[in-house]
Structure 1
Amino acid sequence: MASTVADDLWNVYKNEWKDARQSLSKEKHEEEVIYLLMRIVRGVYDECEKEAMKGGNVEKKQQQIAEDFIRHRLPLAIHKENVDKPLTAFIRRCVQCLLRLCSLNPAPYIHWIPKGDMIDKEKFDIEGDKSGAVCDWTVWPAVVLENGHTV
C-alpha cells in the first residue's frame, strides 16, 4: 500500500507540480517558485499528519484540509488573487496523497535533504554521476519507511 501512495505522490510531482510551477513562474523567479512549492508540500504534510492522528474518514477530511490550507495556510508570498486552477489542483492532490500516506500504519514519512547535506542516491534521483554531490535544493521529497528505506 505504501508503494501505491508513493507512486501517486510521484505522479503529483510529474503532473500537478509542474503545472503549478509553470503558473507561479509568471510572477516569480525559478528558485522562489521551487521554494514556495516545497513550503506548500511541507505545510500540507504537517496538516495531514495532525488529521491522520485524529483518525476518522480520510476521504471526508481531504476537501476540508485543502480548503483550509488554501484559505489560511498558504505561504504569504502567494497572494490570494494568484491562487489559480493549477495551484489549487496541486494543493488538492498533495492533500489527497499525503493524507493517505499519513493514515497508513505504520506511516511512512517524507524526507527533504537539508541544503548543504550530501545527496543520498538511494533516496533521491539525481541526473548523471554526481558522487559526493551536495544538495542545493530538494525539489521533491522522498517517501521513507520507518526502517529508513525508501518506498
Structure 2
Amino acid sequence: MRLVTTREELGSLDGGALKWRRCLEAIERAPRLPRDVAGSVGDSVTFWREAGPEHDEPGLTAHHRYLEVVHVLSGRLLVEHAPVSVLEQTEAYRDTTDRMTLAGHGTVTALGAGQTVVVGRHEAVRRLRAPGCEVVTAHVTVEGGGSHDDR
C-alpha cells in the first residue's frame, strides 16, 4: 500500500501517467456528486463519494483488474492492509465484481483529511469503523501505463 500525502504527488505517480491525472480529477470532482453515486473519468477511473463505515468491514478485499484508491475528504479513517499472500481466502475471486475476500491480520494505518492510499493488486484492504468520515473511493485500471504495483 502506498500512502500519498498530497494531490500533486498522486497526479505525478509513474511520471504523471494519464490514469493518475484522471484519478486526481476524480477526487476533485467527487465532492460535487451525491453520496454513493458512481462517476468515471475516461475509461481508466471509476469513483464515488461515500461515508466511512459504521462498523469494521468483515474481511479484507483484493482486486485483480483495478488498484483501489481511497482519499479521505473529512474525518479520520483507519485502514487495515496486508499482502494477499499472507491471508486466507474466504470468498473466491469473482470476475463479475473483480473482488475476493480474505481473512487474517494486517497493518493498520490512520488516514486524515487530504491523505490518499493506493492499494496494489497483490494487496488486500479493509476499512475500520469510521463514523463521520467521508471518503472518495476510486478504482483505477491496471491496464496500460505502469503503476507502482502492476506486476
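No lab work stands behind these numbers, since they all come straight from the coordinates. Treat the numbers as computed from the prediction; the structure is a model and nothing was measured. Cβ atoms are built from the backbone, for glycine too; each structure is taken alone.
Okay, here's what the table says:
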{"quantity": "If Rg/Rh (Cα atoms, Kirkwood Rh) is computed and equals 0.96, the structure in 1, 2", "calculated": "1"}
{"quantity": "Which of 1, 2 leads on distance in nm of label points 7 Å out along Cα→Cβ at positions 35 and 83, largest value", "calculated": "2"}
{"quantity": "Computed 2.1 for distance in nm of label points 7 Å out along Cα→Cβ at positions 51 and 75 - originating structure among 1, 2", "calculated": "1"}
{"quantity": "Answer label among 1, 2 for the case where relative contact order in percent (Cα under 8 Å, 6 or more apart), calculated from the coordinates, equals 29", "calculated": "1"}
{"quantity": "For distance in nm of label points 7 Å out along Cα→Cβ at positions 91 and 139 computed as 1.3, the structure of 1, 2 it came from", "calculated": "2"}
{"quantity": "helix-only ellipticity at 222 nm (-39500 (n - 2.57) for each DSSP H run of 4 or more, over all residues; to 500) derived as -3500 - corresponding label from 1, 2", "calculated": "2"}
